[in-house]
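Listed next: structures, encoded as structure tokens.
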Structure P
Amino acid sequence: MRPGMWCLFSFTGFIYTCGGTLKGRNGSIESPGFPYGYPNGANCTWVIVGEEGSRIQLIFLSFAIEEEYDFLSLYDGHPHPANFRTRLTGFQAPPPVTSTGNVFSLRLTSDFAVSAHGFKLNYEELHSTSCGNPGVPPKAVLNGGGRFAVGDRVHYSCVPGYVLDGHATLTCITNAANTAVWDFPAPLCRAEDTCGGTVRGGSGVVTSPGYPGNYGNQADCTWILLAEPGDTISVIFTDFQTEEKYDYLEVEGSEPPTIW
């Protein structure tokens, strides 16, 4: 018979920072637990306060909120119903958002079931002569920049395989309220309306026709991915949404087909 063992132990949980009042010309905000997931039942409010006469711009670096169940609500001012601006949800980072005054509020709410990675954003003060960053949509390339002041121009283009939808050139102008604004919203880059084909090479990208817009009805597209003899092919989905139970993507290889 041996003496056995004796020990002390304790459990340590995560300590979440949830909300608060933020002041200063710039900073960042992360959802509690980012990037490992915010807690269920969250109700966090951040209030960003800038100098008098300034505006606040939010630039989202990462965004993953359980779609249609958890939300990030924005308030153009203090978090009162009369100041409600918009409600964000889903898995695509929103474009930059700018307040009309020197106070911008955010409220994260989640249900008591599934959560997601959460969000991370930068914020900064804008003065009357600055339009702020217009943002870079997915698959777009932004040329120009600097201070984004009145009179500055930026130019957009798309990576190969995508076409520009919107104005390629934006100019920072002064509106009727004597505030600097972009003359047009940032354009989108949509996938060329190609349906299927053969893709060769060490790596590549395949998108449905019209992505990130909707694909057409009655689509029947087949893509063939070819690798060098002896190599294997790995398919990694970065975004996926088809009509459930009616539209399908079937993947075939040396193994039995898989249907999503």
Structure Q
Amino acid sequence: MTDLAEQLVNTTLQQGIYHIELNRPAAGNAANLAMAEQLLAAVQALSTTAGVRVVLVSAAGRAFMAGGDLKVLQGDPAVLKQVLGMVNQTILLLSECELPIVCAVQGLAAGGGLGLALAADFLIAAEDVRLSVGAPAIGLSPDAGVSWQLARWVGMRKAMDMALLCTSLDGQAALACGLVSQLVPKAQLMEAAWQCAMQLAAGSQQALRHTKRLLRASLQSDLPSQLQLEEAAFADCAAGPDFAEGLAALMDKRKPQFV
């Protein structure tokens, strides 16, 4: 990663926003061994990077990520296993991340690219976006957590349609079924993604962390258990400094300055 020509994943930290950018545009950001390794390292660094409030994932070029690199898919099975293993670790870490995750997607997001996009909490898409499971069309099964995530976002019926019939979604269709949070002209994609990330970064991190955890838990929780989780989270927030600041800001008719 010392050679700039081999820098396939860029990271920056600005105003509390940890920005991960896929940077293999000539190949449609298709994942090879080096990219999978660098992406995993970028996500692993979240746990040791101070001051991060929001994660923003984007990609350079016309496509977000066109799945796996064909040379990897056709090459040494041991290398393919390595790539899949690192991609899976990346998806797992993102799914366990308590920080809000925003993903900006343009062009094609297929296979592992779709899995990476689905791991975000907010999916901001350009009007030229095309979301595809991809793998079954070439005789492979889904990877990168797509089989686990897709039905949770769009329901089993729509997931079956996308996966078994290899139906891709354009921007309007993805917005209509709730797969994307916001659809914008391509020229405005990064501006919209940054606006979303900055709004989250300005929010109460304690409240956002608890809220994200509660919503995720609700998918596997019964109502009595969920009410108990809510009660504990509410009490923790009420005892924290952000609640006091939020009340003071409300009374003073100003924007709160959360910790």
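All of the numbers you see were taken from the coordinates with simple rules; none came from a lab. Values in this document were obtained by computation on a predicted structure and should not be read as measured data. Cβ atoms are built from the backbone, for glycine too; each structure is taken alone.
Using helix-only ellipticity at 222 nm (-39500 (n - 2.57) for each DSSP H run of 4 or more, over all residues; to 500) as the calculated read-out, with -14500 as its value, let me know the right label among P, Q. This value belongs to structure Q. Out of P, Q, choose the structure whose coordinates give Cα Rg over 2.2 N^0.38 Å, for residues 17-64 alone equal to 1.29 when calculated. Label of the source structure: P.
Looking at structures P, Q, which one was distance in nm of label points 7 Å out along Cα→Cβ at positions 49 and 137 calculated from, given that it came out as 3.2? This value belongs to structure Q.
In this comparison of P, Q, the computed figure 1, 6, 12, 16, 18, 17, 12, 8, 5, 3, 1, 0, 0 for P(r) over Cα pairs in 5 Å bins from 0, in percent is attributed to Q. When mean count of other Cβ atoms within 10 Å over residues 57-64 is compared over structures P, Q, which one is greatest? Once mean count of other Cβ atoms within 10 Å over residues 57-64 is worked out for each structure, Q has the highest. Comparing distance in nm of label points 7 Å out along Cα→Cβ at positions 217 and 233 across structures P, Q, the highest figure is found for P.
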